Structure P
Amino acid sequence: MPRKLRMQGLQAELSSVNDLLQSARDMDDPVGEFQLEKRKVKIESELQSLAAHPENRASIALFFGGKPVLGSRGISAEFAGHMLQNFQELVARKFAAAELGTLGVRGPIPMKQATDMMVTNLAKGSFGFVLDELSDQEEIDATALKVIVDEVVQTIEKVSSSNELDFEEVTEQLDPRLLISLKDFFVTLDSSEATIRLVDDLADISLDSTSVHRGRLRTEATSIDESDVTLDGVLVGFLPEHRKFEMLIEGQMLYGSVSKDATEQYSQLVARGENPERQTWKVRMKRRIVTPLNRPAREVNRLLEFLGLINA
């Protein structure tokens, strides 16, 4: 279960215990006061532990509201199945794109099995589901899947945001297949007259009917044209930790993200004592022309591979 939900539950219980503790004092009930004090200390200790230890595995709760939901009693099985599948597809495509740098327009999603999450509980309060990454291993740092799930939640929030700048920012990270998954996600919610709340380790976002409809309109109206290009240019800057690059190509400075393979190539060159920067390279890039709703087209570049030095 997401850490934020566990903390919210403990905080609600702590508030209740404080009220009962005050009643015990007012009624001069030393036995009750002693038991409640012990419970209060335990809850506060659990809250401190949760605050000090972030969750390292993916965990998210999806709460649904609206027409397909009957309070906290039930949810349309067909709707629930579609939404869980849509969310899982978003995670799988985001994960594959992050690891491989690009996805084919059609065909199976690579590494999909690595992103499978399990329904481990029903979310209380409204009807929903808790999805967890299950593993027998102890994780020291956040898993790759946890990072991707957090990013998917942020993407959903920005696509449906009332701030146009949020949507413009997130379009740089989209590829055609991820856009299709986002469209399916919002179309299923909007056509079912449903709302959603997503809670993970840190985020807690709620999308009302207006936000859901806005997300649908944007994803349906946005187009992405993608192509592979081979270019020659001077590598001006490269940030392997953030997977960002700068290249001077035909007098124009290009900026963009970097694939995992290109990052590894760069790191291997540096490890051999070579300096890849300020040299002219032949590179392969993925170029996307993104045309959002009511906005001019934008060019987004992703460095996929260093093909070799020019005049080396």
Structure Q
Amino acid sequence: MNKKILLVSIIMLGCFFMHGQNVGSSPDYIKALTSEWKGERFPDGRPKVSDAILERLKKISLEEAWGALRNKGFQNQFEGDWTIIHPEEAMTGRVVTAQYMPLRPDFEKLVKAQGKIENRAQQGGTNSWPIDVLVNGDVYVADAYGKIVDGTLIGDNLGNSIYAKSQRGVVFYGSVRDQEGLDEIKGFNGWIKGEDPSYIQQMILTSINAPIRVGRATVLPGDVVLAKKYGVIFIPAYLVEDLVLTSEFTELRDEFGHQRLREKKYFAGQIDSEWSEEIKKDFLNWLNNYPGKLPMSKEELDKYLKERNF
């Protein structure tokens, strides 16, 4: 009996170590990392946040998104100080993560052998492997430990491949080369820490779709990224829809308040503190007669107003 138990333990331990050596995380592991998400998922296990929410998120300010996350206890989701290929264009998408480390030959041998088992491309460098898994709406996010010289993860060839697969761009805590060529890829954008003409060397890919660190932020596969001129925020998938609606409502509230202050209808202290019933009634009437198109549906707005105290 003891021999059978020992044999089972050895088999389970072997499976554990085999799983631990995977380059790409398993769907079960990704589901465990994102267990609070209750919606549709991709085959790799990542949450499938809707395209409509991703589009609405583009219009949310970084401050609004940051504030909404901090109110939920997420204080380490922002990173700033980027070089941006097209600074005036916002980018949102579903995160595919990759981690790189300084090259160690024995570890590189293991990574490449495991990559072969996982049917990953054997020609070219391992920096092409994360690109191969991208689908439409994905953003390739990499921790390249801030390496600039000899740390260029992509040039314009890989940039074209990334855009063809994802219709998005990249967020690299590292560098790229041929930024002029990348700039010419229509629709492609990138948030990077630097640019250099050197090619990648003395570094190795260690994981795809595992948790990574991007400066001040902890990033999980399946997060949603909001990248704008003044920084990047990584949002847990299960919080995105609520964050968008809350931020849209807050911006409407601010728009109303600013208008009424310009009209000198209320004092600044009245708008900048808890609203009276008179102001609330005025705001609801203002919403009902909003001159443009509301960012959310009437059903979403009604539900929000019933559940929240504004």
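The figures follow:
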{"quantity": "Highest-scoring label, criterion being percent of Cα pairs over 35 Å apart, among P, Q", "calculated": "P"}
{"quantity": "Structure responsible for 2.7, with distance in nm of label points 7 Å out along Cα→Cβ at positions 33 and 89 calculated and labels P, Q on offer", "calculated": "Q"}
{"quantity": "Structure responsible for -12500, with helix-only ellipticity at 222 nm (-39500 (n - 2.57) for each DSSP H run of 4 or more, over all residues; to 500) calculated and labels P, Q on offer", "calculated": "Q"}
{"quantity": "Identity of the structure behind 5.5 (criterion: distance in nm of label points 7 Å out along Cα→Cβ at positions 25 and 81, calculated), options P, Q", "calculated": "P"}
{"quantity": "Read-out relative contact order in percent (Cα under 8 Å, 6 or more apart), computed value 17, structure in P, Q", "calculated": "P"}
{"quantity": "Read-out distance in nm of label points 7 Å out along Cα→Cβ at positions 161 and 281, computed value 3.0, structure in P, Q", "calculated": "P"}
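Every number here is computed from the coordinates shown, using simple stated rules; none is lab data. From a predicted model like this one, the values you see are computed outputs, not experimental measurements. Cβ atoms are built from the backbone, for glycine too; each structure is taken alone.
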